[in-house]
Structure 1
Amino acid sequence: MQVHYAVAMAEDDLDEAALDAWRAFLTAHALVTRRISRDLVAEGLPDLGWYDLLWALRRSPGGRLRVNELAREVVLSPTAMSRFVDRAVAAGVVAREADPDDRRAQQVVLTDAGRALLRKMWPVYRRGIAAHFAEHLDGDPGKLSATLGRMADSARGRGV
């Protein structure tokens, strides 16, 4: 199905090729992440959102972040992240601990069980990335990464 945007476009709007690229980006992201999530669940593992949560903690200093920091890393609202963290705490893959720099705040900490879950999830995730993303990269993947990074920075209000 091809979507045409020409009807709503004025002369100073984006051209159709840019809008087609935007739609392809959105569709590819949605379908690839949905497929990888289904593959994880089919292997008896949690969906991709859990990997993103655990990976954000794994790569943070000390394996810990405040809920609002974690929400920014995983691109969820703080409220949604707080509920997600509650489920992850109940599953034993993260824990809530007092923030040593601010007694009023808590940090979310990756547990050994969380690290183990990441290791179990990675082979399925890696296969999905290889099959549905990496195999389709044309040219220089670094160029695509830089382009996507600039887009993310623009949306964050950086570098504009």
Structure 2
Amino acid sequence: MRKNTRTPAATAMTDAVLALFRASSGLIAGGDRLVAQLGLTSSRWQVLGTIVAAQRPQPVAWLARDMGANRQNVQRVVNDLVREGFVAMSPNPHHRRASLVVLTEKGREAFNQAMALATPWMNRLTSSIKVEDIEAMQRVLASLRARLEDETNIAKVA
């Protein structure tokens, strides 16, 4: 097969990626509407969720790594969250310049409220989708992410 000819798998993945982009945009817009009343956006909600999942305060760079996101973008969201009182910055005993991001009580309450709103939303979104199909999608996305990370690591070495 010629280098510029797509394999059947590449064609299917291209179609899937385009559908994924559309679904991602819809999820972000829907998430924004869902949590707007809490003073959050999907991005803020995602950062709060990453902080909660970390189980201990972390610097912005670590949060960005855990999210698979750009550090500068996460820093911008953290700055917004600090201004709104959802998180605070705390000195890092291991690194003078990389402060730790700490969830405030206001942030924890907003996150918990967002998650309470998310349950019925997710139930509605998945009501006609088979669990097996969702699990298959998750496996494909995990495999794709691993391959993308491998590509990134190869590019860094080259």
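Can you tell which of 1, 2 yields 0.35 when FRET efficiency 1/(1 + (r/R0)^6) of positions 98 and 146 (r between Cβ atoms, R0 = 25 Å, to 0.05) is derived from it?
Values: 1: 0.05; 2: 0.35.
Corresponding structure: 2.
Give the label, chosen from 1, 2, of the structure having the highest value of mean projected area of the Cα convex hull in nm², for residues 26-65 alone.
1
To test your reading of the models, identify which of 1, 2 gives -24000 for helix-only ellipticity at 222 nm (-39500 (n - 2.57) for each DSSP H run of 4 or more, over all residues; to 500) when calculated. Please list the in-between numbers first.
Values: 1: -20000; 2: -24000.
Checking each candidate, the match is 2.
For structures 1, 2, calculate distance in nm of label points 7 Å out along Cα→Cβ at positions 34 and 122 and state which one comes out highest.
Top value of distance in nm of label points 7 Å out along Cα→Cβ at positions 34 and 122 goes to structure 1.
For which of the structures 1, 2 does the calculation of distance in nm of label points 7 Å out along Cα→Cβ at positions 58 and 74 return 0.6? It would help to have the intermediate numbers written out before the result.
Values: 1: 1.4; 2: 0.6.
The read-out was computed on structure 2.
Laboratory data are not the source of any read-out in this text; all were calculated from the coordinates shown. Predicted model only: the values in this text are computed from it and were never measured. Cβ atoms are built from the backbone, for glycine too; each structure is taken alone.
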